[in-house]
Each structure stands twice: as C-alpha cells, then as structure tokens.
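Peer 1: Next up: the structures, one after another.
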Structure P
C-alpha cells in the first residue's frame with residue numbers, strides 16, 4: 001500500500017514518529033515539511049488531496065497543529081475525502097461509512113495514540129453498503 005504523508009510546522013515532530021513506525025510496512029511518500037519553520041498548510045493538504053484523488057497513492061495522512069485547517073483544505077480537492085479524527089472509532093467509521101481516503105490528526109496528539117488511530121484507518125475497508133454509497137454520492 002502506498003501512503004502519502006504531509007504536515008505543516010505544527011506536525012513535524014509527530015510525523016517523524018509516524019514515519020519511523022510505518023516505514024517498514026508501507027510505501028510512504030513524505031511530502032514535507034521536515035522543518036518547524038512556518039509554512040502554509042493548504043499547500044500540503046491540497047497536494048495530498050491531488051495524489052489521493054488521482055490514485056497516485058492509496059491513502060493520505062495530514063498533520064497540523066489542530067488538524068482542522070488541513071482537513072478543510074484537502075476537502076476542496078474533488079475526489080479527496082478527508083476526515084479529521086481524534087479516536088480509533090472515528091478513524092474506523094470514516095473509512096467504513098464515508099470511504100475517507102485521507103486522515104487528518106492534530107500535531108499535539110501523543111504519538112502512541114496517533115499510531116493506533118492511523119493503523120485503524122489503514123486496516124478498515126469501506127463497507128460498500130448501499131446506504132453509505134447513496135450518501136457518499138450525494139456529496
């Protein structure tokens with residue numbers, strides 16, 4: 001599985017921990033930033049959205065201080081379904097019910113919690129149930 005990951009300056013430290021944990025199990029594409037110098041999060045979020053919607057990658061992970069701005073930005077890209085999540089349950093439901101292809105987490109989250117959330121997101125398939133398909137098509 002190919003996964004793109006990006007962050008702004010508020011998510012650099014957490015991204016490093018996530019990459020270290022997942023690099024041996026998945027093909028990770030790091031779209032940066034690798035610095036804590038201030039950058040514009042919409043640029044990174046839109047890049048992930050484009051990669052996911054064009055099928056260059058299977059899933060995307062975004063990290064910024066709160067996760068909110070990146071989620072909003074990513075969702076502006078047609079075909080990108082980005083869920084800002086805070087728990088394993090939200091990660092699971094975002095995949096099962098909403099067919100989310102990008103996850104956004106807060107850079108202030110503890111690494112152990114973030115890793116569990118991302119693992120749940122990666123392993124959970126879309127349910128493909130008609131009720132969910134109907135709702136997604138309305139989006």
Structure Q
C-alpha cells in the first residue's frame with residue numbers, strides 16, 4: 001500500500017478532528033496515511049521529544065509517495081509550509097487542500113510560493129479524485 005503524508009495544522013480540537021476525517025476519506029482510496037498528530041506525536045521522552053518527532057516526520061516524508069497539505073486558515077500553518085517545501089525539493093507531488101473561501105485577492109488563494117508548489121484542490125472530493133487517479 002502506498003503511503004500519503006498528511007501535512008496539516010494540529011493545534012486545536014477542530015483541526016485534529018478535520019485531519020482524522022480527511023485521513024479516513026483518503027484511506028478509502030486505498031492508500032495508507034501518515035498523520036503526524038497520531039503517528040509521531042505520542043512521545044513520552046520529554047527530553048528528546050522534538051528530535052524524535054522531527055526524525056519520524058522526515059522518515060515518513062521520505063517513504064511517502066505523495067503529500068496532502070491542508071491549506072485552510074488566514075495563512076498556511078508554518079509547519080505545513082515547511083513540509084510542503086521539503087516535499088517539493090524532493091520532487092514529491094503535493095496536493096494542497098483549501099476549503100477556506102478566503103483569498104489573497106489578485107495574488108491567489110495562498111502564499112505564492114505555496115500555491116506554485118502544489119496542485120490546488122478546492123474540496124475533499126476533488127482531492128480524492130486526484131488520489132484515485134494515481
């Protein structure tokens with residue numbers, strides 16, 4: 001089973017619930033999903049917690065074949081933006097999901113550097129259609 005890395009903000013209950021819902025929908029397309037809030041965040045070693053999370057996430061990105069990045073909000077989450085840049089630099093396809101209707105006006109939907117690094121999807125269904133076609 002090919003793995004999808006799900007990059008998304010994970011700091012509120014609403015964000016975490018949305019991420020789980022999205023993970024479940026992606027799994028229905030036949031892909032495994034690495035979800036950092038569940039797959040790398042449960043670290044009991046407080047002293048080395050950040051190093052362990054960072055290493056697990058890098059390893060997951062290195063073994064995934066595609067990234068899905070949630071781009072909702074007034075601005076793209078900084079961790080998600082970093083993950084997009086990492087994936088882009090490695091030649092990994094990135095699908096950006098933006099269900100938030102706010103735009104930057106004539107500038108686009110999100111930051112120029114992010115928008116040019118991803119295939120933008122405006123709905124979960126559009127994203128799933130892209131994933132099914134891979």
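Peer 1: Which structure, out of P, Q, was mean count of other Cβ atoms within 10 Å over residues 56-63 derived from, given a value of 15.5?
Peer 2: This figure was derived from Q.
Peer 1: Figure out for me which of the structures P, Q the number 0.96 belongs to, where Cα Rg over 2.2 N^0.38 Å was derived from the coordinates.
Peer 2: P
Bear in mind these aren't lab numbers, they're just calculated from the coordinates by the rules spelled out. What you see is a predicted model, and the numbers here were worked out from it, not measured in a lab. Cβ atoms are built from the backbone, for glycine too; each structure is taken alone.
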